[in-house]
Structure I
Amino acid sequence: MQTRPLGRSTTPISAVGFGCMGLVGWYGTRDDREGRATLLEALDRGVTHLDTAASYQLGDNERFVGSVVRERRKDVLIASKYGITRDAAGALKIDNRPQSIRASVDSSLQRLGFDCIDLFYLHRIDPTVAIEESVGALADLVKQGRIRFIGLSECSVQTLRRACAVHPVSAVQTEYSLWAREPEDGMLAACRELGVSFIAYSPLGRGFLAGNFRTLADLPERDHRRPLPRYQDANIAHNARIADVIRDFAQRKGCTPAQIALAWVLAQGDGVTTIPGMKTRAHLRENVGALDVRLTLAEQQELRAQVAAIPAQGDRHGAAMMQAIDR
């Protein structure tokens, strides 16, 4: 397993991490036996970076991940997040208040069964709370030994700079892939300048760029990808052309579309790592195999140009979540 340092620290982070959100039923059906086997094999293969969050299945994701890896704590760099909540009516709410952050860390530690969270993110940025106040609360948690490193998710460059002025930020997590390249509009450069690791989530377009599905009919009835605009019938037929570009390129390289998509993201800088979602050992092995795929600069540029010629249609999140992204 290739590793890269986390932020300015000497702590290594696996280049291919493990996005745990789908393990307990977010995408399709839940299979705890296969999920457990996949997590444990990931550790055996050197995948040390496991990413979960308080909001994933109302904490059940943290409970499951913690129960599986607790006996191998020394092999794990665990990341969790807080900030996405719901109000009494069920509407999306972003909460970065210091008292809420402290309470959430306590709850996450209890669910995980750990005494410290390695990397803790603000899951989204709360516009009603100064980022300095929120990061100050996280800095206090670092001093107390309850978290080791601070991260921000889907933040703007301005927010990142303000946060770094309070305490070093070790990681920024944002969606990044061949068809979601917004981080190239300043965030990747800012991370390089500030010594912040960039963690790409959904590097496979939630499985679409890997060719795992092509139409809504391919997804289970309760799959949480179904409502997303990018996969609606009006958009998905157009977007399938992007998946076809990646598939054809993979055939030329003698690998899978997922491996091409991951290799492209990993080639965008030494400070870039990925957390593809995985539910099966087969997908784990395929994703780790991306580390053996080498893309020349010319190949990277060719892929970029071909995908750019077919701009993706539809937002990558629903309206409420898009509105919650810090700009």
Structure II
Amino acid sequence: MKKAEVPTLGSLLESFFRGRLGAQRRASPATIATYRDALKLLLVFAGQRCGKPPSRLTLGDLDRDTILDFLDHLEKNRGNSVRTRNARLAAIRSFFQHVAYADPAAMGIVQRVLAIQGKRTVTPVLNHLGPKELNALLDAPDRRTVRGRRDYAMLLFLGETGARVSEATGVNAADLRCDRPCQVLLRGKGSKERVVPLKADTAAVLRALRDARGLRARDTTPVFVNGRGERLTRFGVTHMVRRAVEVARRTQPDLARRTVSPHALRHTAAMNLLQSGVDLAVIRSWLGHASLDTTHHYIEADVEMKRRALDSCTVTRAQSRRYRPSDPVLAMLEEL
């Protein structure tokens, strides 16, 4: 009987991306790119560690110790956050789960890698802008220029729809409906599509941007492009927001002490909906959250809502005496 051929690391990677992620899970291009980047970084690190090119690496070169050293390298040498470290680990774990099915003989290596746990993280307070700060940001672009009109349209779009950057840059002319009822089709995580309503004035801004480039309503051409006419990238939007923040700081000095990213505009849109009395289930659908638990974070971040609740409460102050332990052992423990 012919002996079964042992799959190589290259063939396992190819079957993982083309078979498991592409064909079976139908992962989005953004997910595939994230997993690809994580495994590329791992292969380069392992190759330098072993003194051979990535094409000559074997699965045995990606053992538990190598993975742990790689994760430490991400934090210490590349300056990645714990969240990024955990995201890279999730991609690696997904690959080794695939290896478990494709190469049962490697189960020993797989189990040791899958036993690696992610680091606990501190959940940060959601960073969102107040009305004055958002208006200052929208006033920053010079709308007398082509770039300024594009920047204004993008900032307005992000602040109203709460779209992720990848969703905003992925909008094509055919996804916009600028006549009543005004709306936009967004393509979110996991290849999930959703329709988000637009205000009439926002739709008018987007229509002007579309018409200025000679686009028709049924075109599959991107709405937001860079100076070369190519689809705007995540980095392009990040740079756009930073440029607007630099101008907005002149009238809103508090912005100088904060880090404002494109995702902060998503949080801002969500907080505006919440403070306007919109139901959480509607906000979840609006933002494209997979779980309502994610949407609940906005309630925790709404300080004004908590302040109103505090003002409505009547607190009775009762006179209290300081606790004094009567036992010497309890007194020692109290002093710790």
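FYI, it's all coordinate maths here, none of it is from the lab. Keep in mind that this is a model prediction, so the values were computed, not measured. Cβ atoms are built from the backbone, for glycine too; each structure is taken alone.
The value 3.0 for distance in nm of label points 7 Å out along Cα→Cβ at positions 14 and 30 was derived from one model only; which of I, II is it? Please list the in-between numbers first.
Details: I: 2.3; II: 3.0.
Label of the originating structure: II.
Kindly point out which one of I, II the value 15 was derived from, the read-out being relative contact order in percent (Cα under 8 Å, 6 or more apart). Please report the intermediate quantities before stating the final value.
Details: I: 20; II: 15.
Of the options listed, only II reproduces it.
If helix-only ellipticity at 222 nm (-39500 (n - 2.57) for each DSSP H run of 4 or more, over all residues; to 500) is calculated from each of I, II, which structure is the one that comes out at -16000?
Working: I: -11500; II: -16000.
So the calculation was done on II.
From I, II, which structure was log10 I(q)/I(0) by the Debye sum over Cα atoms at q = 0.07 Å⁻¹ = -0.44 calculated on? Display every interim value, and only then the final one.
Details: I: -0.25; II: -0.44.
Source structure for this number: II.
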